[in-house]
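Undergrad: Each in structure tokens, the structures are laid out below.
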Structure P
Amino acid sequence: MSDNFAKPQSLDPEAGFSQSPSVSQAANDLRAAAGERAKEVAHDTAEQAKAMKSKAVDSAQQFRDVANEKAQALKASATEKATAFRQAAEEKATHLRTVADEQWTQTRDRAKDIHITAEDYIRENPTKCVLGALGVGFLIGLISRR
């Protein structure tokens, strides 16, 4: 506290009224002291508010920094996973393409063999084939009329 308080003079009856302060003077002294104390409290409160604001700003910055670090780590992890998935998909696609090419080659070879075998059979048995084709055509015609 400040030493701005006015010290009351002695209220000793022998000292007399001439030395005692007036009530209005004492009230003015109390107002002045209260004003000074209010200024001190306001100043202290303002300093505390500034300190709290500074601490809040620092905490928010730390939170932002941590969040950015976490986001960067997550992004790096996601990129790594995406690269691994892409490589696995490419390997699988290459494998499927190879298998499909092999199957297509085998199917084409089988179709050629069946075609050659059918041509050979037709050349060896032309009458059977013509009669068989007529029979199949007749059956298809009967079925389609119904």
Structure Q
Amino acid sequence: MNTFSTTRQLAAAPAAVFAAIENPARLAKWWGPNGFSNRFDVFEFQRGGKWEFDMIGPDGKVYRNEAIFSVIEPNCRVVIQHISQPHFHLSITLEPSGEGTLVRWDQVFVDAAVAQAVRHIVEPANEQNLDRLSADLGLSS
């Protein structure tokens, strides 16, 4: 198994959720698990654009990340190809649903062994990411 998927119903329109993704100042505040902060060096939010940033853990350890935005469909979908280790694709899909948006968060690792080695980190971290997104949108999670 190399895929981790989660969904979250948010009481916000797809355009509002997309705005929290496309705006680097907002994204830097909610991206990552609890206790992490971000420092973006490059954020080219366009198809083929680079995203280079440091995630800083609660202990101060810096985790360098490099990615490419491979798909951007406004208010619908963003696909990120993580080109630094560990290699994965993250697809964030926004589906209109009732009074808001169903967010689908699908992370696919290239190497199944790596996926299993980081599973204990990735599964709760992805949920925390969506918790932090909800907070950015002014919603309770």
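Undergrad: Compute relative contact order in percent (Cα under 8 Å, 6 or more apart) for each of P, Q and report the one that scores greatest.
TA: Values: P: 14; Q: 31.
Comparing P, Q, the top value of relative contact order in percent (Cα under 8 Å, 6 or more apart) belongs to Q.
Undergrad: Kindly point out which one of P, Q the value 0.00 was derived from, the read-out being FRET efficiency 1/(1 + (r/R0)^6) of positions 54 and 110 (r between Cβ atoms, R0 = 30 Å, to 0.05).
TA: It must be structure P, since only it matches.
Undergrad: A further question follows. Please compute mean count of other Cβ atoms within 10 Å over residues 30-37 for structures P, Q and give me the label with the greatest value.
TA: When mean count of other Cβ atoms within 10 Å over residues 30-37 is calculated for P, Q, structure Q comes out on top.
Undergrad: Of the structures labelled P, Q, one was used to calculate helix-only ellipticity at 222 nm (-39500 (n - 2.57) for each DSSP H run of 4 or more, over all residues; to 500), giving -9500. Name it.
TA: Working: P: -31500; Q: -9500.
It must be structure Q, since only it matches.
Undergrad: Also, I was wondering about something else. Give the label, chosen from P, Q, of the structure having the highest value of Rg/Rh (Cα atoms, Kirkwood Rh).
TA: For this comparison of Rg/Rh (Cα atoms, Kirkwood Rh), the top structure is P.
Values quoted throughout were computed directly from the atomic coordinates according to the rules given, and no laboratory measurement underlies them. These numbers come from a predicted model, not from an experiment. Cβ atoms are built from the backbone, for glycine too; each structure is taken alone.
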